[in-house]
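Just so you know, all these numbers are worked out from the coordinates, no wet-lab data involved. From a predicted model like this one, the values you see are computed outputs, not experimental measurements. Cβ atoms are built from the backbone, for glycine too; each structure is taken alone.
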Structure 1
Amino acid sequence: MSSLSDNQVSVYEEPVVERIRKFIKIEALFNKIIYFKDKEDRNESFVALQLLCELYELLSRSDIKSELIREIEGQNVYFKKIQEMPETDADKLNSVLEKQDVLLNLLHNVKSNHLDFLSQDILFKTILKNHRSPVQPASIDFWLSRDTTWKTNNLNLWLEPLLFIKKSIDFILELIRKSGNFKDKLAERGFYIKKLNPQKNILLVRIILTADLYYYPQVSVGKQRLNIMFMTKDENNNLIQYQEDVQFILTTCAL
């Protein structure tokens, strides 16, 4: 399975810690907004607007700047510890450390009130207040009635002060995802269990399956054990455990 190309596989990710789950959620919101924001279709423009409101609500509930600084500083400590190991690729490691320094400088220079740009924008504030309304309010109808260029420019304007978050999270998650080794595994009768080393700082579990299969992994993971049960559906759309052996690729990502 290790030789499969990207378009032949499905990748499932299960965060072990909540901050990584949050980063992956933010990553997904950014990616969806960027995908939909240039679309001409009115419904797709509405999706981009809804996603931006959801992103703002998520970011406004915590101090994302401090969380990103702590995460990058923690990763920086890890990479500096392995700097002296003889098997370390010095060029790659120095590149990572340099990028971390650049991001930390960027984050430290971001003002703590970086969301005020949105919260003080009257149009965005009005849309945010009403975007969950069961009856679409006039403010959203007005926004959707503008031409594609106007809407795209407006979304870009609202996104711009948040792009430091995307840049930081993309880098953090890239390092985490690349930290693990791919290993071919077998789930006998659809079930796999693995003991984990509690001394390792496992942050993310990744499971790769061929894309044409009719089952998916249900993952339970803690500091000491990983359980994977592959699920499928019966003719009544009930979810049941898959009863055949399953080959898959497992990566446990730790820093």
Structure 2
Amino acid sequence: MNLILLDSAETLGTLPREDRRYTHIRTILRGKAGSTFRAGVVNGPIGVLEVLEVTDRCIRYRFTSTQEPIPPYPIEVILGAMRPIVARRLLKDLTAIGVKGIHLVNADLSEGSYLKSSLWEKNEYLVYLREGAEQGGSTLLPTVRLYANLKDCLSALAVKSRNLVMHPEAPKSFWRVQWEWEASRERVPLFRVAIGPERGWTEREMDLFMARDFTPCRLGSRVLRTEAAALVAVGILLAQWEAG
């Protein structure tokens, strides 16, 4: 936890003993009255949390904002629905990296039950977004949207972007596509990358991507798991963005 994430921007607050932030401050950080830690408000400012009092029942604190939230990177990820246990890890990691949005699609080869799990129907996914933000030291959570099928997802994408769809048999490598982008010298406000479910995208879905100007590309000669492919692809896009 590289940032303590708060729910409210109120100056004074209390963390009860059953709150995991209480445990983290008292046990891991060994906080005591007068201790200060980096903190922030969900989708709000970043600042300093000062511990006022530590008891066996709660921690009382004062929060002072010092800066605006760190903006996310202009990267959105389209994911074929995956097993909830995998989705939990990936949501946390993508949030820590700082992507702007995550689109979950009930793909042709996804199990229909995946998007009906409690992770989504009971909004449990928000816990993993928060943990990712705390790890990444940011307060902004990515937008997360679920779609019944790929067509609905692609129809909802309005902002102009550079689009990639990962496929292990694509004719071009990720690196080749990047080189072509750099050669064009065209600047766009957003990158989108699509990674299929465990069994991949179908031919029908690839046709839908192509019709919406998504460039098929591969990450290498190996077939990667959805989780690994997503993190590798986003990491490469992030490096390109940072390089200007």
Structure 3
Amino acid sequence: MDNRHYLFFDIDGTLAQNDNPPSKAVIDALRQAGRNKHMLFICTARTKCDIYSSILDIGFDGIISGAGSRIELGSNVLFNAVLETALLTGIVRQMLEQNITGILEGVNKIYTVPGERKIPWELTEITAPNQISSDMQIQKFTLHPALYQNYGIISEPLSKRFDIIPNESGTFVEFISKKHTKETALRHVMSYLGADIKKSVAFGDGINDLGMLRASGTGIAMGNAHTLAVESADAVTDTIDHDGVASALLKLHLI
């Protein structure tokens, strides 16, 4: 009997926080799951260039990045969707006209569109719409409005194309394609591998995890998860501060 499961892990709020490495207990649990012949996948809204080494060094079989816009299995790229140049050019033009700070997240590099609000990262600046090119491979973007700025003039026309997700602290708004999501990527991977989706297990904590938590055979919400993630999951594990991923893997008899 094939007892292999396919495990999909969000990063921020699930495996780790604030660009820190996961705890030793979580790293050990993940590696043990791999030794037990389960397949491990990162499934993050971060684009590929923003996934840091202490995550990659754990040893995942595949990487879903850009909130489902890119799928890698080993050294093979199974899928890679980028935003159209014409669309991005118009969005950047509006960012500049409204003086709203934006961040454009590409496969290989992250850029900023400078505006009223200053950001603490040193990124290549886009100061004119004609700087946008297909070579940038932008997969998603965020707006970082100042407190008094209304970003509706940008977001409202895009609401049919993107899921628009404010972060919990209200400091930025994330725009993620409705067409390419963590859920569609999970389904793509399972179909490509010829595996029963009932054998998939998804771990997440945020609003952009809802689809994959519902679609997977078993959806596990972190103890620190958003209420909607908890409602979408089959079970809730401990918080990230109490090694929730490791606890769930143990309870599911995957390690």
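Taking distance in nm of label points 7 Å out along Cα→Cβ at positions 62 and 150 as the criterion, the largest value within structures 1, 2, 3 is that of 2.
Computing mean count of other Cβ atoms within 10 Å over residues 94-101 across structures 1, 2, 3 gives 21.4 for structure 2.
For distance in nm of label points 7 Å out along Cα→Cβ at positions 22 and 190, the calculated result is 3.6, so let me know which of 1, 2, 3 that is. This figure was derived from 1.
With mean projected area of the Cα convex hull in nm² coming out at 14.3, pick the structure among 1, 2, 3 it was computed from.
Numbers: 1: 17.4; 2: 14.3; 3: 13.2.
Going label by label, the one that fits is 2.
Looking across 1, 2, 3, the calculation of helix-only ellipticity at 222 nm (-39500 (n - 2.57) for each DSSP H run of 4 or more, over all residues; to 500) that yields -9500 traces back to 2. Among candidates 1, 2, 3, the computation of distance in nm of label points 7 Å out along Cα→Cβ at positions 38 and 118 that gave 2.1 used structure 1.
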